[in-house]
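Nothing in this text is a laboratory measurement; each read-out follows from the coordinates by a stated rule. This is a predicted model, so every value here is computed, not measured. Cβ atoms are built from the backbone, for glycine too; each structure is taken alone.
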Structure P
Amino acid sequence: MADGVYERLRTAIISGEWESGAQLPELSLAEHYGVSRTPIREALRRLEQDGLVERADRGMRVRGRSPEEILEIYEVRIVLEGAVASAAAKRRTEIDLIRLRRAAEAMAELDTTDAYAMATANRSFHETMWQASHNRTLIDLLTRLNDHLARYPATTLTRPGRWESALAEHDAILSAIENQHAEEAAERAEHHMAAARDIRLEMYAAELR
């Protein structure tokens, strides 16, 4: 039961059902999910370890958003994406390359009026690259880190010109992986995520105006 409550709460936070800063009182959550307070307490403890909730004056709340958090997330993700691209260049198989090409082609053929589809296709490309690294630790870290970014729902890909540049950056990463140029793959991936970071910060600042 505790696992089920944890997954439901985690999904609700990542999807925005429970918004940034929302209070998470145990009794209300227990009534909402139809369980006792014990699995709620355990789920909140695990979510705190995940960095998705934090302690407040009146119990737990959904972790707030901030430009500092954006910088922290991307500081780590830039390094991890570079590492995973390098590993993929060294260890990719022909099946990995086929999957990466398909993911890139799916993005190129996408209807760019659908922001959700754009974000989904972009995530698919990155997750395919993660799998090509054949490094479970990197995959686990990036998956957990991606949960934090998911709390910032608007995709950076809707910014004018970003979709086209992202496609070109993906092609460059894929080419380096295909040619087993590990250092170049890492540099391309790091540049790609740094560009996303800068746009994310601009979007956050725009929301405050």
Structure Q
Amino acid sequence: MNIGAGYTGDVTVGGPADVRELPDLTITKVAVGPFDNNCYLLRCAATGEQLLIDAANETGTLLRLIGDTGLSTVVTTHRHGDHVQALVDVVAATGARTIAHPLDAPEIPVPTTDPVSDGDEVRVGEVTLRVVHLVGHTPGSVALLYDQGDGAPHLFTGDCLFPGGPGNTFGDAKAFSTLMGDLEAKIFRPLPDTTWIYPGHGKDTTLGVERPHLAEWRARGW
């Protein structure tokens, strides 16, 4: 099992990125202001092709991270404004294709060239990511799963799952129930405790750390 020695995922706005080197994929995490958003640059080891998860803000920071290699794809995990503030400029500078779920795409400030649904695959070079549609934080929120088959999957959850609980459902009991149902059925049930969680804000976690608290989250309602 190789989860990338030395990587912690603890990044701060204005600070350095953290890099995880996997056999087939390099994951670079950076925090941008003013809402402490996480952006993730994925690079295929075999081809050098790159994919960005959430062009949240700080265009210059993101373009420096991308470098001269170029960017093939930007995936927007959901439609909220703090996750798309650099999207127009990043796409204009790189010509990257844009990916989002159709239910959120109309409110994203760049047309979605490649809409995706639950179970679809997104490729970056020779690496395949699977789309997981999670309803509740927004109607069209998506997570991306990279499972290299070594027992330690990697899951980019946007604002649907954080250390300590699910994403904000803004006091909507039905949305909370839907999000919890999707998290349990599509994330916690099929994936192992070793699954590493890369959220849209803040520190990383694992399913093993969070799993014992599912009943507690249900009971508190947020």
Structure R
Amino acid sequence: MKLMIVEDEVTIRNLLGETIEKWGHTIVKVETFDNILQLFISESPHLVLLDINLPTFDGYFWCNKIREISKVPIIFISSRTSPMDMIMAMNMGGDDFIQKPFDTDVLSAKINALLRRTYSYLDSQQSVLEHRGVVLNLDDWDVSYDTAKTSLTKTEFTILKMLIQHKGAIVSRHKLMRSLWKDENFVDDNTLTVNINRLRKKLMELGKDDFITTKKGEGYIIQ
């Protein structure tokens, strides 16, 4: 799993990074705080550790921005200890609140429990898939980016769903065609190409260029 650390105190940021890497997770450290949302979109972490006291805008602001596009788990870590701070954190969309100084074993237990709850039954529970700001609604086959939205055909929906579910990995044309055949759509090689092109055009109209990358002779990938 990839965890994003948004912490202004360098010592604590490094401690969190070293500790989390020992647990086998990948980390993304935020070291400049002007556009945390853009880094979140590009890295697509599975969980965010977020301090309240940050330069420019505080953690509440960034939590709200993330919640506009994603349901990713967010744990606030802060030296603030008042009940109002904890209430604010939860009301802004936080999933948990840990006070500084913290015990690394307690932090580990909370992170792993939240990851299990969020991702262990992901396929059966979630109603949307989200990656880099693109949100695919699994109930009505709509895809949206920022404030724009469009509808997909069943074939386009199946292709985009499969690519997002395998983000970071190349999905072969053969695997895509097998998935579409399973869904009772007859798709040959030319039909797949046509649908990929239509899907790309719809994503471009939403303002998301180059979301799907062709790997010549291999297939397609969303990174």
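Which one of P, Q, R has helix-only ellipticity at 222 nm (-39500 (n - 2.57) for each DSSP H run of 4 or more, over all residues; to 500), as calculated from the coordinates, equal to -4500?
Q
Output the label of whichever structure in P, Q, R has the greatest value of distance in nm of label points 7 Å out along Cα→Cβ at positions 17 and 201.
Of structures P, Q, R, the maximum of distance in nm of label points 7 Å out along Cα→Cβ at positions 17 and 201 occurs in R.
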